[in-house]
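Okay, got some structures for you below.
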Structure I
Amino acid sequence: MTEAPKRSMVSQGGLAAPLRHAIFRRIWLASLLSNLGLLIQGVGAAWAMTQMTSAADKVALVQTALMLPIMLISMPAGAIADMYDRRVVALISLSIALSSATTLAVLAWLGLVTPNILLAFCFIVGSGMALFGPAWQASVSEQVPTETLPSAVALNGISYNIARSFGPAIGGIIVASAGAVAAFAANAVLYIPLLVVLFLWRRKTEPSRLPREQLQRAIISGVRYISNSPPVRIVLARTLVTGIAGGSISALMPLVARDLLHGGAQTYGIMLGAFGMGAVIGALNISEVRKRLTGEASVRACALIMGVAIAVVGVSHEPVLTAAALVVAGSVWMLAVALFNIGVQLSAPRWVAGRSLAAFQASIAGGIAIGSWGWGHLTDVVGVKTALLVSGTAMFLSPLLGLWISMPPVGGRNEAADVLADPEVRLSLTGRSGPLVVEIEYRVDQDNARAFHGLMQEVQLSRQRNGAYGWSIARDIADPEMWIERYHCPTWLDYLRQRNRSTQSERALHQRAMAFHLGPDPVRVRRMLERPLGSVRSKDESPDHAAAEVLPASTAVGSST
């Protein structure tokens, strides 16, 4: 995609444009409070762990326990967000987090919290937020117009990082004055406004004319889409590496405050606040960065700067210098994560938005969880300073990945095309009838054979990410101009879904393939029900075992085969 539409989109209305929409504004403000509570609990949990044990790996595992569920259950959560009402999914997930935070506060008040119990409840809270994340992020596109979506994504990042700027400091004060139990209780109370706002949201839904997918098949569809979408795969890989290399900051922050700066809970809160303040600065400059730099240049710059900032945190023993380095690190961290998020949001069509964002969440959370575990163990061996220096070096070298998997350009959202009418059939079918075999015959000039074959590799990815399998392209050895594209769908219902999932750009791709067709005869599409020997019922025994359709080359794309 070209840079021109990207720049016009970024400049549309500015960063504050999404706040003009009432529902987004209400949810944004309520989410700010819930993020504040989550950060306050994070401070309480991390500091409570440092009070119960001196083992660095146990302290780092607090961050892992909060992030690991996002990696483990985000894909089912994304499928659920795409299958069900996202508002209802968000309400249920927030209720899980609220119940867990309340129970943890009660246990802490009774003095029953142990390191393992603390980690367990952090895991449950993380699970609730893992279920909440895809539904919340995918619903953003329903709250604002497409042209303001990048700004809405940036504002959601700002929401979290405003909380990160003040939440840790407030959490540090709360923990220092009233103990960890007060931090856990504050988190529980601050979930309530978001629950109320989501409950009152009258979300407009467009009921699908096709039955809902089963959860297992919906997960498979999401994995298939991602595996056949090179731009999304690249963004997820770069996100994972960034999370692993940069996970040391959040995981080792309590030890930085305690061992390098010789401070207490309040120092820890202030340091986290500095990181969050930097993140807000980064979020406020996302539009400007996207206008001036390509995606790859932006991510490289962020990684290089953050690598240096992490190293400075490792060698500094002065709170002011450490805080300044954390402001810089937070700024570029927010920029990188937001760029990855926007790339996924604008690349994935609506039908798989939740699952794509879930994969993004899994990548960043999985990277942080793996990194937190690794940096914690490394700290036990070599100390906080050396672990941070190694982390900074890894982050500094991470842009080398761009030599092999460069960040793809991002333009406007890949919108779904119009819903297609079902093809005419004369065979008695049910939604579970299948497998279905589709064959499309093209006549291509032999001089264009190489160009046509190259284009069909893109068509293959398009078919497969929308649900087809067993794709092939064959050439008739007796008639070199004849090419036959062939693919399968598990059932008739899966085929109907597959042909209606094509986006506008994918249908344009199919149009380009059809444009190679020549000769007086139109393109022929055959849709056949594959029936193993012995499974054919007597009433099916008729001349019409296959549904065949002849399509003019100029209109074949409208059918999306």
Structure II
Amino acid sequence: MDRPILKNKYYLYLTEFFAGMSVMAVELGASRLLAPYFSSSQIVWTIIIGTIMIAMALGNLYGGKASDKDPNPDKLYLRIVIAAIWIAAIPVVGKYIIIGISALLIFTVSNNFLIIAAFVACMIIFVYPLFLLGTVTPSLVKFSVDSLDDSGTVVGKLNASNTIGSIIGTFVPTFISIPSVGTSISFLIFAGILLTLCIIYFVSSKINFTRAKRVPISIILFLVCCLLGHNNSFAFWQTNLAYEGESIYNYLQVSENKDRVILSTNVLFGVQSIYQKEKGPTGMYYDYAMASLFMSGNDGPKKVLVLGNGSGTFATQCKRYFENIDVTGVEIDQKITDLAKKDFELPEDVEVITYDGRAYLNAIDDKYDVIMVDAYQDITIPFQMSSVEFFQLVEDHLNDEGVMVVNMNMRSNSVGNINDYLADTIGAVFPYMLTSDVYGWSNRILFASNNSDMEDRLLSKMSSETNSDIQQMMSKVLYGLNGYVPGKLVMTDDKAPVELLGMKMIDEIIVDEVASYKDIYKNEGIKGLIEML
């Protein structure tokens, strides 16, 4: 079959280059598409990488057999066209598929919901286009090797082109396209590159478009996807968002009403921060965490460090109620800090460092009266900030009678849950610990110190406190305050199964939340469920 363009090996290398680049771009896009619904934990990444490797392996096998049986380059480039259109369609239908899968499985699966739902979503959304791209390498080998004398050199160049494309496809979405234009448009960009590559092939080959009728149809479909898929909204059922966007690290969503401003990085499971516009008790964990300032042994000006500053609600609440307090926040996501200043009225005198919390502690020598650890975001718990080595680092940066306060979300009564592991790990460093459950919320606040009289100091300070707001907030803390005797569930840098523990906790929450809906579905079927909703 005479295709002059295939005589130019640089075009074949270019095809391999863009195929490799698109595979990695789709993989990274997959993580951002799934993260708002299933988190960005190591388990979700494992599912993404595993399913993509399955797709590529099957594509390699099929591509090799197909090229031996029928070495027609038209079919290869038509496969790339189909892959391009499928990738372009992901921003249009992907989020609806994820929600549909979740809605179906939530009523049929009791264990490992997130794992199963993420795996099924990956298989449906991403496997087929990457299977098609997996056929590229063996097919191009067939078209590019002229003789056995240079076969090794040609195959090596093809693999090098694929690898270089994969490298660029790794960095560009992460550092350029996704932060700049979002996940949806990133999918469209890489789909457009693949489609353009194929159009060049078919036009240069002077193939009758009647014969290759899928090409003009594909161009039309791509344009339709561009019109419908440029919206980067993940929470498509919400129309009153003050802000929705993406950063290098997170999907970000801000909603607002007359009383509160809310930051969420996950549209299915809870919120990250809630800022109350009027000064007063919030009823949330920020109020409870402020008890650490009374428990600390220093009666003069206090230095506070917040690891995981987020929108700065804890810092803001501290500034509202305490004088002579110096608060420094550490937040890895600069866009969240920008939102904190713009929408959450973070005080100007709160310095925020854009850094990883643990890395920041390694880089400084300062000591603090209170260190707030607020880096556990729904089910995404960074293992490097949950190990005994990390808490030892925190202890090293506390004054002699300083207090570490930790916000542990997803409270559970089951034995061996993530909070048990965190508390036991903290107990391997700090000899004295107190916990208080946040009334009406799933948070549990833990106070840890080398200071044995944390509770006595809190009681003493409260006896002379005249501010009614503080009295109200601290009375809630005292009412639920309990000592904690640590067990042996200690996590280390080498072994910290936070992802599996977080998934287990989510399963428990889902079972509790949907129990009543399952009963309705069981007794009245889908009609009763629809009427209920």
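When mean projected area of the Cα convex hull in nm², for residues 193-424 alone is calculated for each of the structures I, II, the largest result comes from II.
I, II: which one has distance in nm of label points 7 Å out along Cα→Cβ at positions 305 and 369, as calculated, at 1.6? Kindly include the intermediate steps, with their values, before the conclusion.
Numbers: I: 3.0; II: 1.6.
The correct label is II.
Assign the value 19, calculated as relative contact order in percent (Cα under 8 Å, 6 or more apart), to the correct structure from I, II. Comparing all candidates, it corresponds to I. I, II: which one has mean count of other Cβ atoms within 10 Å over residues 41-48, as calculated, at 27.6? Computed on structure I. Consider the structures I, II: one of them gives -18500 for helix-only ellipticity at 222 nm (-39500 (n - 2.57) for each DSSP H run of 4 or more, over all residues; to 500) as calculated from the coordinates. Say which. Label of the originating structure: II.
Rule-based calculations on the coordinates, nothing more; no lab input. What you see is a predicted model; the values in this text were computed from it and never measured. Cβ atoms are built from the backbone, for glycine too; each structure is taken alone.
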